[in-house]
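Dropping the structures in below, format is structure tokens.
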Structure 1
Amino acid sequence: MIVARTTRARILSKLKAKQRAKRPIMIASAGSGLVAALLESAGVDCVNTFSGARLRANGWGTMTMLWPILDANAQTLRYTREDILPAMKGDAFVCACLNPNDPLKDMRMVLEECRAMGVESVSNIGPSISYVDKGSNIRRVLESAGITLQAEVDFLKLAREMGFVTIGLAFDEEDSCKLVAEAKPDIFCFHAGTTKGGRRGFDSGETIAETAARTESANRKLRKLKQDVLLVAHGAAMETPEDAQFVLDHTSCDGFWTGSSTERLPIERAVTATAKEFRELSFKGRKAR
């Protein structure tokens, strides 16, 4: 197996061309090689890997990656190397979503490992401190222990200096603005919240119009900070293709990022429906012997 290689220049050239042609950029998560191959064959621009996607492939929700039972970076690096990259042809690029607050790893070495395996894009969502509500006791404790958004900003700055395509992500306008202003990522995703639907989704009760409005409110501020940043939407009420179309129609986003919407939910629906069809089979057509 020889994994296909790409470069920052090639990735950005393709994405900018889509932007000029007014064609939406699509990033999609994959927790297995099969899903990655199917996403690539469907024409996605970027397949992203992270511990939450790997756990979703096992039937868990994304947020289980926050529980301290695994080494998120080790898991992401291993399955990206062993499962994802060997399954892909190189038509889509891979973004590894990493944990910049890992206390046991030098993130420069982690980035060098990514490059060695053929990954030329990284993000700060593996997981991010942004998952933890501001003002909560656990957020205050984490920050006092040195788990901070600043570490994620510094990681993205380092990745950019090393020539990676950087994809920033945050959950509210304050963190989004800080990240874009300081790290200057090539792509930024305003994370509107955990995607609703299916066995492990979370429905906050927000409508797709509200998700789009919150996303666009952040977009307006972010474009003032970095005019050429590519903006993508993700999460909350954006569950279906129709939802994503609504977001494209009602925001200035250059595209969208799907996770559960093109991974967990389709697998749940397809496997359940097909298995039920098989389960309904009988011996009714067999002739008596």
Structure 2
Amino acid sequence: MKESSLGYLRCIKCGSVLELDLFKKCVEIEEGILECKKCRSLYPIIEKIPILWDDFANYISNRRMLGGKLVNSVSSKMKKFLKNSLTKNIKNIEDRTKLEERWAVIYQNSMRSRFYSRVKNELGQLPTSKLVLEYGCSIGIISSFLANSSQTVFGVDRSFNAIRIAKKESKENLDYFVADLHSPIFGKTKFDLIIALNLLELIEPAEFLKQISGQIHKGFLIITDPYDYNRGKNSVKKPLYENTLRQNLKNLKFKITSNTDRPSNISWNLKLNSRATLNYKVDLVIAKK
């Protein structure tokens, strides 16, 4: 974690400033604990990655295999913290480690999809931004691109494995965090540009848009989605589609750009393996406040 990022982070539970208990530092903060002195919440930094989860024991209980690997690679102080969290593991919960590892590889193999070229082209036509946030950044394809022209860029994703890959391409003005997409890890900070690519089926769309609206006072929002809401028991309760998404944004005082006011069908090809490719038609919306 970049030391400069500390000034932006806030406690998820009470919104207070976080203080750093440093274990290991080289160029970046490699290991440590972010502590809220007010409510005593603790958030570990492991392999330069802050894990800002409201209940770390719950996060690691869903990724027991990851937890076991981390225990064998960290300092004695962090090992103690991890072991204590692992002892609180809830049994019979599906381990997401291999699933998140697999999807991180899929995104790596799909980096040259024309979809990303289209998004980069649209971003290149926007004004330069001082402070940028990408939700669901995964391995950092777009966050890293934006860091070439923006002052400060943050990427947020639930997957530690994806962020671990993203961190391999180090840039001074770019930092990543593991967090739930609804968690207010930046407190009341306002951003000039927020990106959310293909996330609406994973999170209640209307609630997410309202959250994002509160994080932009004057700036741009870029959203793409294939509207693939059929997720069985994990399906969102109130999906938004081409027209309802745009109307929802207008209700939140956003203005849709003329070139994205009508629904689009941009090809997004995900290479699942050597024999299978998942082909989506994605809608792009650019909105401004």
request  = Can you spot which of 1, 2 the value -8000 was calculated from, given it is helix-only ellipticity at 222 nm (-39500 (n - 2.57) for each DSSP H run of 4 or more, over all residues; to 500)?
outcome  = 2
ask   = Thinking only about FRET efficiency 1/(1 + (r/R0)^6) of positions 160 and 240 (r between Cβ atoms, R0 = 30 Å, to 0.05), which of 1, 2 has the largest value?
value = 2
key: Of the structures 1, 2, the one that 20.2 was derived from, the read-out being mean count of other Cβ atoms within 10 Å over residues 80-87   = 1
note = Taking volume of the Cα convex hull per residue in Å³, for residues 32-191 alone for each of 1, 2, the highest value is that of structure 2
remark   = One of 1, 2 was used to calculate P(r) over Cα pairs in 10 Å bins from 0, in percent, for residues 112-231 alone, yielding 13, 39, 35, 13, 0; that structure is 1
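Bear in mind that the values in this text are calculations on the coordinates, not laboratory data. Computed from a predicted model, the values in this text were never measured in an experiment. Cβ atoms are built from the backbone, for glycine too; each structure is taken alone.
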